[in-house]
Structure formats: C-alpha cells, structure tokens
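Presented below are the structures under discussion, each in the form of structure tokens.
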Structure I
C-alpha cells in the first residue's frame, strides 16, 4: 500500500495543527507528502505530473483547513484541472477507480458549531458532501474523514493527541485495513 498526502494550506507557517499533523505522518513508510502551495505558488499546476502521482498511490489524502465551507483555492483549482473528464470520471475516466479517498480537515470552530442548531447551521457531513460526491464520481471510496475541530484553541496536549490519532489512522490504511466508507444513515438519505 502507498499513500499520497496532498497538503493544501495557504498559510502553513501560521498553522500549529496542520503542520503538526503533517510532521507526525511524514516519516511513515510508503507515505509521500506533496505540498501543493509549496509546489505551485504561482497556481500553475502541472496536470500530467499530478495525474502520474495519483496513479502511483493506492490512497489519496487531502489534508487542508476548512476554508469557507470548502477547500483552499489552490486545492479547488487542482481538483478542477487534474480530475479531468475522460481521465478521472465520465466516459473512459477510470484512472482512479478503486483508489481510496480520505479527507483530513481542520476547522477553526468547535464541533458544536457544525450542527443544525449550531453557528454554521449544517453538519460536517452536509458541508463535505461536494467532496464526497467528487470521490464518488471518480469511483473512489470516500473514507470516514479525519476531522479536527477548534484548531485555534487546542492545547499542546490535545494537539499531540490528534497528531497521534492521525498517524494511527494513516498507519492502519497502510497496513491494508479496509476502513468503513462514510455510510449514510436513513435520515441523511432524504
């Protein structure tokens, strides 16, 4: 098994949490970390190179902060350009079929803010639906996301705990564990 971490943080130097998560998994065998903002500061994405990277790995991890209920701008552009019709989806688009997709996302707000009655009015399940659908369209099982809430308020101890949990999650994937995909409940299917 091999795993590609597509890291997308436009201000990584200011992120305690995302940098720590990345540091925790960078030395795992068969893990390649690919920092999109470091690689493409001018936003000129080398599509064929990115597609080749995807083909080399069994599991693709998109690690990023949750920006305006979505992904950072460069990751969105990456998705628009790299996941092409006829390559990743659509007629003849089977290049990624069967590869696993894991989203590792951090939020600034507390978990309670991401509930129907919370500040953001929607659950993370609802807010991540476009990303889940993108994976589905590409024929990739969408694994239970790794979500860390309240990034700005985490104590050093909580930060270390999350980093260890992230390492364990990726280690399990590398060991061939067949994790559950993000299953819908009957209420969510409506």
Structure II
C-alpha cells in the first residue's frame, strides 16, 4: 500500500508541477498523511507587510522575501510540537533552501533573542533564521491564534496554503509536496 501511495505522489509530481507559480489544486494528490492538514487558500491573498524583528534587533517584513516560495513557521520555545518540528524544518531548509525557497521561522510572543539562541544551539540548528514577533502583531494580522502554524507564501507574496498544528515535515509526503511546489521533479 505504501508503495502505491508513493507511486501516486511521484506521478502527481510529474504531471502536476508548474514551474512558474504552482497552482495549489495541482498539489491536491500530494495532500496525504500530515499534509492533509495543509489547507489551500480559497484564492491567493497578499500577506501583510507588518514588521517583525530579526535576531540582531533590526526590523524587516515578509516583503523582503518576495521572489521566492516561503514556508513561514510561527512558533515559540515553550510549544512542545514547535520544538519537535524545528529539526525537521531545518532539514527542509537544507534540502530545498535556495534562491527559490526558504524556511522562515518567527517566534511569536515573549521569547527574547537570548532564549531563542539557546534553543537553536541546544538543537544544533544553524541554518534557520531566529526572527521574533514579540507583540504578535504579524501573527494577529495573519490570523494565527495557536501554535505551531505554517503558512506557504508564493513568490508574489500571497498566502497559498496553511497548516495549523504539528506536522511531520520529514515525511515523504511533505518533501514531495515542496518539490512539486518548486517544480523539482
């Protein structure tokens, strides 16, 4: 049965990928396992241009990431599922991160830079950003009311899908979905 699922996934990759801007409906066959929780947006909607804080204390916004697909992860150090996901998200960044794709992590709430740095160091994660949304301004504008939440953003700066709650980002389904989104089959 597992072999049949993978065959369906890779067939969908071959037939459904759009290298310009992937239509989330073409990725529907890949929404299996935890990726069933990834809900495509009814229509792509621009993400807010609300500022958040970089690890070195500067201010930036999601507009700085236009031109690439972004897997935006809202998380916190106190969130057990967030802690479990972080190494998997790091692995996604290692595998897919380039000029076309990035994993963007934003800690929401009161976690300060020192606490976030200790968390990343304890997990030996060096390839993910340590951004913060201390007042939860961006999280509120994006309708994030629990953690973890992942929002997929297209290169034009539009939200195209959202997954609320924990997910296995190391699964073949998640990797196949990201590969298809990027047209890498």
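Derivation of every value follows stated rules applied to the coordinates shown; laboratory data play no part. All of these numbers come straight from a predicted model, not from anything done at the bench. Cβ atoms are built from the backbone, for glycine too; each structure is taken alone.
Listing for the model above:
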| quantity | calculated |
| --- | --- |
| Value 24, 20, 17, calculated as semi-axes √(5λ) of the Cα gyration tensor in Å, assigned to which of I, II | I |
| Of the structures I, II, the one that 0.15 was derived from, the read-out being FRET efficiency 1/(1 + (r/R0)^6) of positions 28 and 132 (r between Cβ atoms, R0 = 25 Å, to 0.05) | II |
| Relative contact order in percent (Cα under 8 Å, 6 or more apart) - structure with the largest value, from I, II | II |
